[in-house]
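Okay, got some structures for you below.
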Structure 1
Amino acid sequence: LTLSPARREAVRHGQFLPADSAPPAPEVAAFDEAGQLVAILIPHPSGMLKPKKVFP
């Protein structure tokens, strides 16, 4: 999953993303536009993707 700059910042601040941002999976790796790993996201019961681990 590649994040736009706005979504990258949202994830870094702990905000959830819509689950339709990525295909269903136990974990989703999220990258910025330069290909750097930003976060590992996991499904949340709310139907959103929750940041599990965020990288600086």
Structure 2
Amino acid sequence: EITRYMNKTEVQAVLLRRTARFLKGMGLSLLDAVELGWLDCKHTLAKAFKQLLNGI
């Protein structure tokens, strides 16, 4: 899914989607990961993070 020609926003979106799928398998959400300190809170500002929270 990630190519060398993608910009950082696109790469971040792919990685956040992968992380969200992994966390869902553990019964957790992206917000849970932030609260537990597993995911840096700076990612909450990303458009992809907000879209994943809204289920888009």
Structure 3
Amino acid sequence: MSNQANRPTPYPLRLEPGLSEWVKARAKDNDRSINAELNRLIKQAKEAEKQAYMP
């Protein structure tokens, strides 16, 4: 099996200027790359949504 099967699929993302600067600042404050910060934020949103729909 190829290593490519384990790599995430690149996804071009265009952020609004204000949102882009906010993510960059958060990434810097948390000593993460922008990609790592976006992944963390999306995972947090996913978990929050999951918790909101649990009885």
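Every read-out reported here was derived from the displayed coordinates using simple, explicitly stated rules and does not represent laboratory data. In this text, all values refer to a predicted model and were calculated from it rather than measured experimentally.
As an exercise: helix-only ellipticity at 222 nm (-39500 (n - 2.57) for each DSSP H run of 4 or more, over all residues; to 500), calculated from one structure in 1, 2, 3, equals -19500. Which structure is it? Of the options listed, only 3 reproduces it. For which of 1, 2, 3 does Cα extents along the principal axes in Å, calculated from the coordinates, equal 38, 37, 22? Of the structures listed, the value fits 3.
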